[in-house]
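Okay, got some structures for you below.
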Structure P
Amino acid sequence: MSFTADELEAGAQAATGLDDFGTPYYREGLERTVDALNTEAALNDLGRVMQHATISNALIQRLKIVDTYKHHPEIADELVKGPVVILGLPRTGTTALGQLIANDLQFRSLRTWESQAPTPPPEAATQHTDPRIAQAAEGISMIETMFPDFRTMYGGGAEAATECQDLMGMSFRTYHFDGVVRVPSYVKWLLQCDMRETYEYHRSVLKLLQWRCKPNLWHLRTPVHMFALDAFVEVYPDARFLWSHRDPAKVLGSVCSLIAYIRSWSSDYRDPVELGAEQLAWWAEGMKRAMEFRKKFGDDRFVDVSCADLQTDSVGTVARSYEQLGLEFTDAARAKVIEWAGEHKPGQRGMHSYELSEYGLTEEQVREAFGDYLSTYDASA
C-alpha cells in the first residue's frame, strides 16, 4: 500500500467535515513525507498503519485549529511569553531537566495529551480531567505493552511535559520524523528549509493552548530546535535557552539505539552502520548551527547546564539555572523539584544497554566530529 498526499488530505476532511488546512506551506512537507515513506522507509504492515495514523492526525489537527481560529479570531491576540527552551543533544538530560522545570507552576509546559490533540482549547478548570488525558495514557500504555523496552529508554506520561514534535509535525517539517522511520532524502531536504513559517504555526498552537489555560510563560524542549535557532528567535524574540551538555561519545550510542528500536516498529530494514553514520553527521550539523547562532548573537540568552551536575545535584542545578535566567526559584518550586527528583532516580525504569561500536562508530570518531563543541564547552562528563 502506497500513500498519496491527496488521499490523506481527503481522509482528514472526511473525518472532520472540514476542508480548510490553512496556508499551503505545509503541502510540500507532506508530499516529501509521503514520497520518503513510499520509496525509502521500507514499511512493514504495522508501520503503514502507524504512519498513516500519524499523518492523518497531523492533518486533522490542522483542520481543527484553522476552524477554531475562524470561530475565535481573538486567539491571535494572545501574547506568548518567553519561552524558556531546553536544548542539547538527545540523551543529555534534556528530558529530566524539562520535567523538573515543568513542576514549577509559573511555567506553562506543552503536555503530551494537548500536543497530540490541541483542540478544543484546554480549559483551566478541566485541564487535569480532560478526557484526552485518558486517551493519551491509553496510547502510551499500548506502546509500552507492545514494545516493553521503550520504558527503559524514554520516560513520559500523558500529563508530562513533552517535546515539540507534534506541533512541528503539523507543518510536516520536523527532524523527529527521522527518529521513527528511515527517510534520508526527507532530512536532506529539511536541512535546507526555511523554518520560520513552521515556528509561526508552532506559536499559533501555543496561543490556542494558553487562551483559556494560563499561565503563558512557556517552557519548551526539543533538541531539534538546534538546527534552526535563527528562525526560532525571529518568531520568539524573547526566547532564552537552557543548554544541557554531555560528552557526545557517551550520547551517540544511546541515540542510535533508541532510533533503531523505534524504527523497528515500522520497518524490518536494518543497517546499524548506516544509522550511525547518518546520526553522527546530522547531529554534528545541528551542533554546528547552534554554536554559530550563539557566536553570532552572544551568550546573553543562554545558560549552560551540566548533565553530570543535574544527575548528582538536581535541585542545586535548577536553582543556579533560575538565578542565571533571572527567575525566582520559590520554596514551592523547590519542593516540587525535590519531590520529582526523589521519584525519578536514574535507572529506575530499567537500564538502557547499548554499544557505540554496534553502529560503526568509535569514541574518537565522535569526539573528532564534535571537536569544536568539546573545545568550547565543558561537556566532558
Structure Q
Amino acid sequence: MAAGSGKPRRGKGSIIKRGNRYSIIDNFQDSFGNRERKWESGFTTKRQAEKRLAELLTQIETGLNVKASGAAFGQFLNDWLDRYVSRRVRGSTMDGYRQRTKHIVDGLGDVSIADLRPDHLIQYYDAKLSTLSASTITKHHHLILDCLSDAVKWNLVARNVGTAVEPPRASKKEMRALSVGETHQFLDACTTEPWRAIFHTLVWTGIRRSELLGLHWNELDLDMAIMTVRRSPVRLQNGTYVTEEPKTSSGARTLDLAPSTCLILKEHRSDRERDVDLLSIPFFEANFVFGHPDGTPRTPSTVTQQFRRIASRAGFSGVRLHDLRHTHASLMLQQGTDMKTISTRLGHSSVAFTMDTYAHLLSGMQKAAMEKFEETFATSR
C-alpha cells in the first residue's frame, strides 16, 4: 500500500497454543505502509483467543477501539461514525448522521451494545414521536441498523436487534400538481423579487429546490437559453456552506429554457447587479443566482416559508413547494412530451422511476388518447 493512503492493511492473524494458554498474533501494514505486529497472550480457552483476534483485526482495519461487547452503544456509534463511516461518505451526509446521532445517544447511549434489545429501540422511537416526524425517526432507524450490521460483521454482537423492529410508518404525502389556470393564479401572486423569478424558474424547469439554490450565474447562458444543473449548496453544522455535485450522473444535466424564463432571469440579473452596485460589492459570475447580494446562498427554509405565504395568499391549501416540480412534469405530460425527455429534465435516475412516479397521470392520459383515437376513426367515415 502506498504511503499515506489512509487505510491499514491487516493480515489474517494467528492463534498459537503454548502449554495450556493461547496467544494471538497479527502482522499488518499501517496506513503509511510500515510493518507492525500485534501480540496478546494469556487466554485460557481457544474461544477467548478467537473472539479477541476478531476484535483486534476489526480494530486494525477500521481504527475502531472495539474491546467490544462491554462498550456503551453511544460510544460505539460515535466511534463507528468518526473512524469508519466518515471516510466513506460526503461531508453533508456526515453532518446529517451526526445530528441523528445526538438524538440516538441521548436516548440509547448508555445501553451496552451487547445488552441492546428490540424493546429499547421501540421505546426510543415511541418517545421521539412527540418531537420528531415518523420519516425522521425512520432515518434514525436506518443509521442504527447500519451500525449494528457492521457490529455483527465484526463479531462484536451476535445479531442485529434492529432487524426485529419496524420504525413508525410515515403517512404518504399526496402529490398535488397545479393545473394551467392554478399555475397562473399562483405565479400572479408572486409580485416581488426575487420570489417571482424563483418560483417561475421552479415551475418552468422542474428543478429541485436545492438545485435552484446552487445555481451560479456562469451556469446560465440566457442568450442560448440553456441552464446547467450540477451542484447544490449544503450548510454544514459549523455554519459554513459547501457545494456538492449530484449523487448520480443523471442529476447533472443541461436544460433548455423557455423565452419567458430567460426574460425573467435577465431582469433578475439586472436587479442583482443594481443591488451589489449600491452595496459597493463586486458582481461575480460565480455568485449564486438566487443568493443574497453578499454572495451567500439563500437558505432552503426561507424559500419554503415564502412559498407557503404566497400559496396561502393565492388561495391554495395543502400545496407543497415540491409540488411545483410535479406541476412541471404534469403539464409536460399533458402536452404530449415523451417520458424520456421528462425524466432527463427532472434528473431522475431512470425513466422507470419517472413512470412509476407519474403512473396515476398516465392512466388518465391513456383514456384520453383512446377517446381521441376513436374520434379520429368516427370522423373519417
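So if we calculate FRET efficiency 1/(1 + (r/R0)^6) of positions 335 and 359 (r between Cβ atoms, R0 = 25 Å, to 0.05) for every structure here (P, Q), which label has the highest result?
Details: P: 0.05; Q: 0.85.
Max of FRET efficiency 1/(1 + (r/R0)^6) of positions 335 and 359 (r between Cβ atoms, R0 = 25 Å, to 0.05): Q.
P, Q: which one has P(r) over Cα pairs in 5 Å bins from 0, in percent, for residues 183-302 alone, as calculated, at 2, 11, 21, 24, 21, 14, 6, 1, 0?
Details: P: 2, 8, 16, 19, 17, 16, 12, 7, 2, 0; Q: 2, 11, 21, 24, 21, 14, 6, 1, 0.
Here the read-out was taken from Q.
Tell me which structure, out of P, Q, gives 1.3 once distance in nm of label points 7 Å out along Cα→Cβ at positions 103 and 135 is calculated. Spell out each step's value before the answer.
On the way: P: 3.0; Q: 1.3.
Derived from the structure labelled Q.
Taking distance in nm of label points 7 Å out along Cα→Cβ at positions 23 and 151 as the quantity of interest, name the structure among P, Q where it is greatest.
Details: P: 4.3; Q: 3.3.
The structure with the largest value is P.
Of structures P, Q, which gives 45 when percent of Cα pairs over 36 Å apart is computed from the coordinates? Spell out each step's value before the answer.
Values: P: 19; Q: 45.
It must be structure Q, since only it matches.
State the single structure among P, Q that was used to calculate helix-only ellipticity at 222 nm (-39500 (n - 2.57) for each DSSP H run of 4 or more, over all residues; to 500), giving -15500. Don't skip to the answer; put the middle values down first.
On the way: P: -17500; Q: -15500.
Answer by label: Q.
Out of P, Q, choose the structure whose coordinates give mean count of other Cβ atoms within 10 Å over residues 111-118 equal to 15.8 when calculated.
Values: P: 21.5; Q: 15.8.
Value 15.8 for mean count of other Cβ atoms within 10 Å over residues 111-118 corresponds to Q out of P, Q.
A value of 25 was derived for relative contact order in percent (Cα under 8 Å, 6 or more apart); which structure in P, Q was it taken from? Let's see the in-between values first.
Details: P: 25; Q: 12.
Attributed to the structure labelled P.
Just so you know, all these numbers are worked out from the coordinates, no wet-lab data involved. Predicted model only: the values in this text are computed from it and were never measured. Cβ atoms are built from the backbone, for glycine too; each structure is taken alone.
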